[in-house]
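Rule-based calculations on the coordinates, nothing more; no lab input. Keep in mind the model is a prediction, meaning the values are calculated, not measured. Cβ atoms are built from the backbone, for glycine too; each structure is taken alone.
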Structure 1
Amino acid sequence: MSSKKTNNKLMKLYLFFITAFMFSASIQAQEPNEAWNLSPMGSSLMVHGGTGLIQTPTSRMLAEGDLHVSYTDNDEYRFWSATLQLFPWLQSTVRYTDVRTRLYSPFPGFSGDQTLKDKGIDVKFRLIEESYYLPELSVGFRDFGGTGFFESEFVGLSKKYGDFDFHLNMGWGYLGTTDNTSNPLCDLRDSFCKRPGGFSGLGGKIDYQRFFKGPASIFGGLEYQTPWAPLRIKLEYEGNNYINDRAGELKQESRWNIGAAYSWKNFDFSINYQRGNTIGFGVNYNFNLHTLRQVKVDNQPRQLKVKANNFPITQTNRNRLIEDLYYQAGFALDDSRFEEDSLTVYGQQISYRNKNEAIERMGRIMAFELPETVKTYQIVSTAGSIPLVETVIDADAFKKQAKYQTLEPNMASTYRRQDLSQVSVDNYTPLNTAGFFSGIEAFWIQTFGNPEDFYLYQAGVLINGGYSFNGKSSIAGTIKANLFENFEKFTFTTDRAKSSLPRVRSNAREYVSNREVTMENLFLHWNGRIAPNLYAQVYGGYLETMFGGAGAELLYRPVDSNLSFGFDINYVQQRSYENDFDFFDYKVLTGHANIYWQPSFLPKTQITFNIGQYLAKDKGVTVDFAKRFDSGIVVGAYAAFTNVSSEEYGEGSFTKGFYLSIPFDLFSLKPSKGQGRLPWIPIARDGGQALIRPITLYNTTEARSLFN
């Protein structure tokens, strides 16, 4: 290739960016102080979910933590989507598409008259944030895994000018089918000139080999904030020609679309006119996962006395102190040690999810009740009768902060969290560690996109209980009772389907259908602290719905460290779905090395690696990414990569899923702890499936972590 030819190709590569720069520069020629207004303009969603105009995305982002749940309708398609702003620079969208012109399958006995449903995932990264001179620059990937109904990539520029927000983009794939410009990457390498067809594996895989390949189009538009604050007007020119849509070839009389979005409280309503012949509408509900709160009916933290407590520690009203710690600070005390200059209390926090709030409430009560001679308050958090972490409060410094005797009060500066001192361990002699325990909680199981019905659900209660022998050893079990469901539609089973892997999960329907009351688990258990920062457990019995056996786990977890690790090993046998007590013949040795990492460059996130052998005897690693918001809500995603090929795995190509963990505190008028988890598993097959252990040391020792 000649140097001249190479230079020509590079010039074409930059054509799009030069055009965009000139577009921005022409606007910037106005008087800066008068023409430019960089105040925030609320970003609205496009039809497919994600920030955009109507059919086209833009580079704009939402506020961090924003979650928008949407429904849109435009004749051939209906879209249900959820768009989440995970970080200021990262936005993701999950979507279900209902194709009204096609059936789910040609076999009425399999799916009846249900129309075709497809799930998709979009992600968008902001590369440059808008500034006075520079436009916002983002790159996005739409429907990048699976069957790729709307698979496409785009690079976008956005610049705000007064009440106008201008957008200019280049798109490939679905967004680039009009081919109104040359693909600049094609000039660098011939492989970018043509976009491969179909999809790899059996769906669900990310097809990197198609990114930015094939025809390309320039598209964009503008959004105008009208003088009436709730109303915004949109105009776009799109790059799709609708010739190869999944709904069939759609008639397009114009590439210009126009629409309007109206905001009311937490709702956005939209209407649009597309393709010169189609009217669409939509609604989305918006809230922020950082700021989501529930009004609480609770006592104010204890106010300290003005006068000092000049009495000996022997005159402390211990019963009142214990009661106040329980009723006003949510601390269930199971042991204590009073000394002339210190107080150590052992127990569990049962009410306050926020550690700082819990410690401040406890500190205020102890400062109110104890004499001035007590210089140190020590709080030892326990699980069962196992001490976990020690919080040491400097009493004098705490009182100064609590009485607002400093210019900038900072309660957290008066205490430190640390591993257990040997003195605290040696002096811990809890009472009443033996006895019966019980509990009840609600459950909700849901699944989307099934052939029998789009949405299947099962709800009821889990009744758990058991007997603790000494706080460390116990026998425990859980009964599951279904109260209402539509799983009777869950009729298609896998009995006659071929599979190269043992059926460790794909026969899930047999385990949940037509079983009103089941024994979820029944097992013996021991756990304990065996060395500083080191915890262990062993267990055996009916461990989960589908498997029983025996196992052990070891976990090394320093206090407030961003790195913990351990391993588990289990020998299990498959339970029968015909009754609660029998087993099938299948047996397996399964276990994993587990690494828990909280990277400093991604605030409030945790990445977990589970490396080992799964239930189907395949080997690999599961990667779990979780983001915690200020409200306590955790949003996570995971994927398992094993030595099983996509053909062996089956539809979906590999195990993956998403989950939303919601604190009970958001539904209660009183402070409370605990989380409820809502999973979304697109397709569950047999590869990459781990044993669901009834107790994990990471959850048991969560008091040692900052990630809660």
Structure 2
Amino acid sequence: MKIPTVLQFILRRFNIFLQKSRTKKLLSILLFFGITILILFSNFNPKQVWLKQDEVARSNIVSNINAVVIDTKQTEILKQQAADKVQKVYQEDNFALTNTEKDINLFFTRLNEILAGPEEDRNDAVQNLLIQTNVKKELFQLQYTPVRLAEYLMATSAPDIEKMRQSSLTIVRPLMTNPITDDTLNGIYQQAFSRISELGYAPEARDVIKIICINSLRANLIYNESATNKALKEATDAVQPVQKTIKAGEIIVREGDRVTPEQISILEQLGIQRSKSYIATLIGTSIFVMLTFWLVLEFLRRHYEQFYRNDMMMLLIGLIFILVIAFARFVTIIKIGDNPELHHLAGFLAPVAAGSMLIAILLDNRMAYFMTIIMALYVGFLTQGDQLHYAITAFIGGTVGVFGVHRLTQMSDLAKSGLRIAFANIVTIITLNLIGGEINPSILTVSVIMGAANGILSAVLMIGALPYLESGFSLTSMIKLLELSNPNHPLLRRLLLEAPGTYHHSLMVGNLAEASAEAVGANPLLVRVGALFHDVGKIKRPEYFVENQRGFENPHEKIAPALSTLIITSHVKEGAELAREAHLPQAILDFIEQHHGTSLAKYFYSRALEEDPDGYINEDNFRYEGPKPQSKEVALVMLADSVEAAVRSLQDPNPQKINQMVRMIINDKLSEGQLETADLTFKDLDIISQSFCKSLEGIYHKRIEYPEIIVREFEKRREPDGDPDYQPAE
């Protein structure tokens, strides 16, 4: 095989490969993956260095910007000096003296019990008591051993032992009235030694008193560690960071010098020093992006298969996502003053809410909530400082944005959504600062301003991007529907002027269908707009439709039923042509093409059978071309269209007649199979039926007949006015 032939073969196979839907999707995902990695990794400057303490610099490291940095070494020295001035915080122990006296009394009570016991056990028991009591024996030296002291105590009378107890209490009581801490306890011991040595007792007695006094004395001021730490923190926090100005071109580290911790700190503040491994960061970032992409794709596959299999919708989701995180990365570059803490507050400007609202308006609300979570995670990834605060604020702002555009009824709702987001951001930022417990007024003020600006910015970005995304992806958003519902739309004005009966009928159909739309999970605004345009094809020949034949003879009486059917059914095709000329979106075009489905024009079909009972009449020639309604919204308009026309033809309509007619029309459409592709349940049809009846009963309610005397009085008052159109009441 020749080389050109091989190349042609490879190119053909590659072209086939590219044309496959899965291949396109895979390539698109890889493209968005690469762009996302690029945006995230732009946080890390490739020109950064990675120096370690005491490492020898291989070249001069120079600052390329003017900046104010914090001198961490001098700041730490000042903080240490402030901490050294803080005194320890103590808490008074009100039971210290009581416990000391209790220990002394307990010792002598136990001693008396031993001396009153069996004689053979006394010596060992007294020795053990002395040894157990003397837990602080390392603090002083006894003149006698426990054996000698035990012998002395056994030979001492009860009154003398009582004197020893009283002397011990007399010694400790005045000492315990002084403030005693663990640090000053040794001085108290020395005072106790001095007072015991002045006692006119035998040396053995003084040793016993020394054991019990020294081991019972304790601190009456307890060290409060938490209060001390709080005082230390307040003192160190009050120290203002020592700042120094670095000029562009200034050498931070000279070639051949050992790198100090202070120099590393300056390099980090200037963004020159990398704090992490470059390769490890790239790997971690890639894994994070893959994980979030998998979550999004799996969510779409499970809950939105119609979007998952639509390449254009997947492209739209990816584009909005990329735009949001790209803008979030852009705002993090904004420099707010020379203080690094203030500089990081630009993270509050990340316009996640703009992306959330775009997805909600163009695609789906529930998907917008999920994507808000994902985009908020990326905001936390892209920002510095309180990353969790930025992510939480972005999530709450985006969610409130979705709430604001959940059901748009007028264009001003878009502007109001920006104010709602701003308010939610402000409340969130204040709340997070209160939870943190440390409120810096200047930082809080700037944060609140950023949060408010975020709301306005998100609304502006959303309003600006919406028309381009709508037209670029051929989507019909709520905004587009609101524009189409304007009575000044050229097609609607033509309908009003050239076929006023049809225009009024369309309004009635819209009111009927819209009233039940939300109850069955349909879009009320889409239903209303679709109903307004569903019969625009009647503009071509309005006089052939009964609602426009006020005071005119019926032209169908002069032509054959087949021709009448052709004229009537052609309003669907002609309406679609008018809609395309007016550049109406496909969603509205569906109403025009599908609102009759493949229904039979029964009136003209019956006439044809009457005129030619023996001839062969093809029923298909009297049917609309279809297709049948493909959505709940179109099905609602179909039912409302038929019901409104049928009820209007009733003589003296009352609730019972209306109810029977509505249910008959719905059952007919159901039995004909016109609703088989509309995803409506029997419960939905029952809800629709009840809604139609309620609305129609309100329209055709029975009027109050005025008493004759009131009518005569009313006519009497009108006659003198010279009203040329006046006619007596019948």
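If you line up 1, 2 by mean count of other Cβ atoms within 10 Å over residues 208-215, the top spot, with the largest value, goes to 2.
Matching task: -3000 is the computed value of helix-only ellipticity at 222 nm (-39500 (n - 2.57) for each DSSP H run of 4 or more, over all residues; to 500). Pick the structure from 1, 2. Structure 1 accounts for this read-out.
Comparing Rg/Rh (Cα atoms, Kirkwood Rh) across 1, 2, which is largest? Result for Rg/Rh (Cα atoms, Kirkwood Rh) over 1, 2: largest is 2. Comparing distance in nm of label points 7 Å out along Cα→Cβ at positions 96 and 136 across structures 1, 2, the highest figure is found for 1.
When mean count of other Cβ atoms within 10 Å over residues 416-423 is computed across structures 1, 2, the figure 14.6 traces back to 1. Here FRET efficiency 1/(1 + (r/R0)^6) of positions 120 and 640 (r between Cβ atoms, R0 = 25 Å, to 0.05) was derived from just one of the structures 1, 2, and that gives 0.00; the source is 2.
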